[in-house]
1. Using distance in nm of label points 7 Å out along Cα→Cβ at positions 88 and 176, single out the structure from I, II with the greatest value.
2. If you rank structures I, II by mean count of other Cβ atoms within 10 Å over residues 80-87, which sits at the top with the largest value?
3. For volume of the Cα convex hull per residue in Å³, which of the structures I, II scores highest?
4. If relative contact order in percent (Cα under 8 Å, 6 or more apart) comes out at 27 when worked out from the coordinates, which of I, II was used?
5. Where is mean count of other Cβ atoms within 10 Å over residues 48-55 largest, in which of I, II?
6. Where does the value 1.3 come from, among I, II, when distance in nm of label points 7 Å out along Cα→Cβ at positions 152 and 184 is the thing being computed?
7. Please state which of the structures I, II yields 3.3 when distance in nm of label points 7 Å out along Cα→Cβ at positions 40 and 112 is computed from it.
8. A value of 0.30 was computed for FRET efficiency 1/(1 + (r/R0)^6) of positions 32 and 168 (r between Cβ atoms, R0 = 41 Å, to 0.05); which of I, II is the source structure?
Structure I
Amino acid sequence: MLRFERQLWDRGFVRLAGVDEAGRGPLAGPVVAAAVVFDRVFLEAEEHLQLREITDSKKIPPARRAELCALLRGLSGVEIGVGLADCAEIDRVNILRATHLAMVRAVSGLPRQPDHVLVDGLPVRGFSGPSTAVVHGDGLSLSIAAASIVAKVMRDGIMQDLDRVYPQYGFARHKGYGSSEHIQALFEHGPSPVHRITFRPVREAAAIWSRWRSLPQPAGQFQLTGE
């Protein structure tokens with residue numbers, strides 16, 4: 001899991017940031033990115049010890065993912081930055097650009113800027129220094145994998161908070177993804193302020209609710225109020 005890190009160390013780069021995101025696909029909530037910088041000596045010493053379970057966040061059960069995120073945040077040899085783009089920004093600039101903005105913000109949020117960024121997926125513009133894109137990097141680079149865990153746990157926490165504000169949608173269970181439960185709730189209650197209106201199911205639900213609101217509501221009948 002250190003092949004890409006070692007290639008960059010051999011080229012003279014010292015501070016390497018792994019960057020990944022969570023939340024590109026959901027119908028609601030922000031897209032969240034994390035940047036993780038390991039001290040080289042610490043990383044090489046702990047790769048198979050404290051960091052042995054660090055891998056693609058999707059392969060780790062939620063409870064263990066939260067424990068690993070807490071571990072990363074508590075280690076002295078680790079620096080973490082987090083950035084996000086909310087649903088309004090996603091609708092305004094599109095999800096790809098919003099994801100890149102969140103990644104750039106995560107790197108900018110580090111205590112010190114890295115010499116080089118290892119980013120999951122395809123190339124990202126906007127970093128202040130050089131970067132290398134690694135397809136499926138969350139399973140190939142320990143630095144990116146760590147970032148994937150932090151981003152996922154942070155976003156899941158945000159969705160749990162939003163569930164308390166908008167309990168009718170079930171955000172705590174599906175985290176905003178387009179599950180059958182979420183789609184049903186979306187059409188029953190209409191979109192909330194944290195739904196991504198440019199995503200087709202949300203746009204379709206919004207159009208239906210807009211048409212209903214334009215119809216006369218007879219006195220004493222059910223009133224559509226929205227959420």
Structure II
Amino acid sequence: MAITDQRVEREKRRRRENRDTILGAAEAVLLRKGVSAMSMDDVAAEAEFSKATLYRYFRSKAELVFEIMAQFLEAFDERLGAVAARPASSREKLRAWVEASLRLLSEKENMTRVFLLDRSFTRLLQIFVGRAGESGTAVEQNFLKRIRDKRADMNDLARTLLREGIASRTFRSLDLEGGVMFIEAVIEGYFVEKFWSEKPADLEQDIEHINDFLWHSLCLNDRDARRKK
């Protein structure tokens with residue numbers, strides 16, 4: 001490799017490392033202070049970078065917050081994609097789907113709380129989507145596309161799971177869009193309830209309870225099967 005190429009690679013690596021450091025610092029500040037109180041000064045101090053360096057990578061707090069959200073959704077999509085690709089029965093895939101979702105959300109519990117319950121984040125999202133959807137900058141448009149694409153990918157995976165279950169006569173016939181919304185609502189609702197509950201969560205037990213609930217909600221029981229003959 002030529003010296004010039006080595007320098008280019010070193011610079012690319014340095015920029016990736018700096019970017020990762022900034023995102024890690026932003027996530028720490030976000031969890032500690034919340035969206036409304038978080039500032040670019042806080043992130044710069046946490047990352048031990050100058051503010052000028054910070055702005056070379058992210059031009060606003062909104063960009064930082066939505067990059068964290070985009071990476072969160074990408075991690076979610078990756079795990080659910082691995083579940084969907086397994087050579088397993090629809091029932092096994094449903095359980096694996098619930099388990100993968102709850103484990104990731106538990107690993108990222110504090111961040112999940114920000115995305116689901118922080119009203120400042122909701123307001124920021126509404127402003128961001130409104131601006132980027134109409135006349136946002138190229139960066140804003142790109143963030144919005146990434147987030148929408150990942151949401152769409154996750155919904156496509158859920159539709160595939162349901163479609164396979166219906167085709168194999170494991171799941172009852174149902175509207176796919178309604179089914180996707182139902183599964184998402186159950187999993188997200190679990191974390192909202194978990195936030196307000198004073199009882200310590202038992203993840204293993206909760207995985208089984210939610211899987212059992214979804215299974216009995218979606219499965220094609222004997223009476224339904226006889227009716228379809």
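Derivation of every value follows stated rules applied to the coordinates shown; laboratory data play no part. As the structure is a prediction and not an experimental result, all values here were calculated from the model. Cβ atoms are built from the backbone, for glycine too; each structure is taken alone.
1. Working: I: 1.5; II: 2.2.
Evaluating distance in nm of label points 7 Å out along Cα→Cβ at positions 88 and 176 on every structure, the highest lands on II.
2. Working: I: 22.2; II: 14.0.
When mean count of other Cβ atoms within 10 Å over residues 80-87 is computed for each of I, II, structure I gives the biggest number.
3. II
4. Values: I: 27; II: 21.
Checking each candidate, the match is I.
5. Details: I: 15.6; II: 12.9.
Comparing I, II, the top value of mean count of other Cβ atoms within 10 Å over residues 48-55 belongs to I.
6. Numbers: I: 2.7; II: 1.3.
For distance in nm of label points 7 Å out along Cα→Cβ at positions 152 and 184, the value 1.3 is produced by structure II.
7. On the way: I: 1.3; II: 3.3.
Checking each candidate, the match is II.
8. Details: I: 0.95; II: 0.30.
The read-out comes from structure II.
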